[in-house]
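Next up, some structures in structure tokens.
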Structure I
Amino acid sequence: MRQVISAPDAPKAMGAYSPAIKAGNLLFVSGQIPIDPASGALVDGDITVQTEQVMRNLGALLRAAGVGFDHVVRTTVFLADMGDFAAMNEVYSRHIVAPAPARATVQVARLPRDVKIEVDAIAVLS
């Protein structure tokens, strides 16, 4: 059985997807971009500002499912510019709980709404 997870303090889906899906004891969080959930507007700024918003959005969806970053087992980070890796990683590391989840980080040609970063996650619920 699949259950949609959303949160008032996380952005609404902008297309044919759910913000997060609970399936068994796993939570699959869709890629989050730096959108302010209150206004629906993109958060303008450098990679540190955008990464901070993305991590807040991920955290809101995790909380809505009753867990936190300590339950995350896998993330994928999509960057518009791999030159932003160190700055992104510094902000990302403030949110992630040890032991750090498995992660892939890739540079992509373009992200939705031309943002600098998108992050998705998988968490264990039990």
Structure II
Amino acid sequence: MSQRTSRPDPIRIFPKSITADCYNRIRTLTRHLTLPLRVDLPGHRGLQAVLDSTEWLVVNSLDQDELIMAWMDFAVAQRQGLQEPVQCQLYLYHMHAGLIMGSVLDDLLQAVERTFAAP
């Protein structure tokens, strides 16, 4: 799925706050890689994250990359320091996305660290 391609209307949009630790780790690990970057989410069968510098998508790789949710509109410029959380918008595109929105972010952080951390 390419960045900002034609998408269905979201079912819901939530204002969210991503912890500084989570945002900084994912952003740091992906800054030096070719984007968009696809990462398997092993705790969520069939789901993958598609990461780029402006959005983090979650897609169902078993169903033609059906869009499940997306973190977008990261308000990085509004932070006073790297230790502060990052405000963003979480777009839900699947009717069951709300059930996994917390655990997917935890799984994403673990998957990125496990996949791209230095040995």
Structure III
Amino acid sequence: MKILIIDDNQDITKMLSKYMTIKGHSCSVANDGRIGLNLIDKEIFDVVILDIAMPEFSGNDIIDTLYKNGKIKNQNIVTLTASSISYDNESILKSKGIRFCLKKPINPNVLLGHIQQFEKIKTI
């Protein structure tokens, strides 16, 4: 699968990219929200792994932009956050089209399990 990882923490993007590549996936990385949104606009990804809390242009900004442009429905987005996310906030994200909301630190195997669900949907 073709995966885009958007997170301002370069250690996280490096680790996730390496892990997903070892597991047979193709990865692109953006360490800035605006660059990540630009990549989503230009390319088709099977999955977007998106950090919610980034400086200047956050994951929420990306989600809101995709939602307003009607482009979120074509995305499989998994959000990551280091802070607590309330049930209401998670419900809002899911109502906009977010597939999964995961809390950092993330277990890469758990994340892979969620991503593999998208792969199964693709093959049906």
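Determine which structure produced the value 0.9 for distance in nm of label points 7 Å out along Cα→Cβ at positions 26 and 58, calculated from the coordinates; the candidates are I, II, III.
So the calculation was done on II.
Given a computed value of 19, 16, 12 for semi-axes √(5λ) of the Cα gyration tensor in Å, for residues 18-89 alone, which structure among I, II, III does it belong to?
Corresponding structure: III.
Ranked on distance in nm of label points 7 Å out along Cα→Cβ at positions 42 and 98, which label among I, II, III comes first with the largest value?
Going through I, II, III one by one, distance in nm of label points 7 Å out along Cα→Cβ at positions 42 and 98 peaks for structure I.
Read-outs: derived from the displayed coordinates by stated rules, not from any lab. Remember, predicted model here, so these are calculated numbers, not experimental data. Cβ atoms are built from the backbone, for glycine too; each structure is taken alone.
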